[in-house]
Structure I
């Protein structure tokens, strides 16, 4: 379960509204750490497939963050950033055997448009 207080502390809105590019960069680094964890626990037979899946999710996340930036709404960037950080935390918290499935589920949800 996600701790709502942790969510509130993940990306202070003022950090994203003060410097959107830094916010996006920090979020992408946060995401990359979680995705690297997915690859690290992949079985050798599934390593290439897992690497491809995590690469795709990293690309989608970066694109989603950049689309939020393109709206000119800094709070939208903050919201997308927080959603992806929650997804990354869920992946980190998952058991090794569940990391790929959790990544698929949570990152798909994170990519959904925020209105």
Structure II
């Protein structure tokens, strides 16, 4: 299964996956997930984890700054891997309902494929 960002590079990766799947929509549904955001950070920010980004960036919740700058500041103050861990830890504290539905669906598919339903 392939997870791609919504940016130009992600769109190219998705096109490659689609071509490998012979543009079969059913196969695409089982093997490709495209984020409806520029990247993972923007996706998670919009999926309820803005507070984590603000905390890591050391910014107040209602700071008049665009999302891209907030994310960049959070990455600058830590790193992409550390930021991902912070978001994952917060999701763990919040429970299963904090996991974005897109991810729940994708993980369900991946588990299904891993249990031998794949070719």
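Quick check: -17500 is what I get for helix-only ellipticity at 222 nm (-39500 (n - 2.57) for each DSSP H run of 4 or more, over all residues; to 500), calculated from one of I, II. Which structure matches?
II
Please compute relative contact order in percent (Cα under 8 Å, 6 or more apart) for structures I, II and give me the label with the greatest value.
I
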If percent of Cα pairs over 15 Å apart, for residues 44-99 alone is calculated for I, II, the one returning 41 is structure II
If you rank structures I, II by mean projected area of the Cα convex hull in nm², the highest one is II
Matching 77 (volume of the Cα convex hull per residue in Å³, for residues 28-67 alone, computed) against labels I, II points to structure II
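Read the figures in this text as sums done on the coordinates, not as results from a lab. Nothing here was measured: the structure is a model prediction, and the numbers come from that model.
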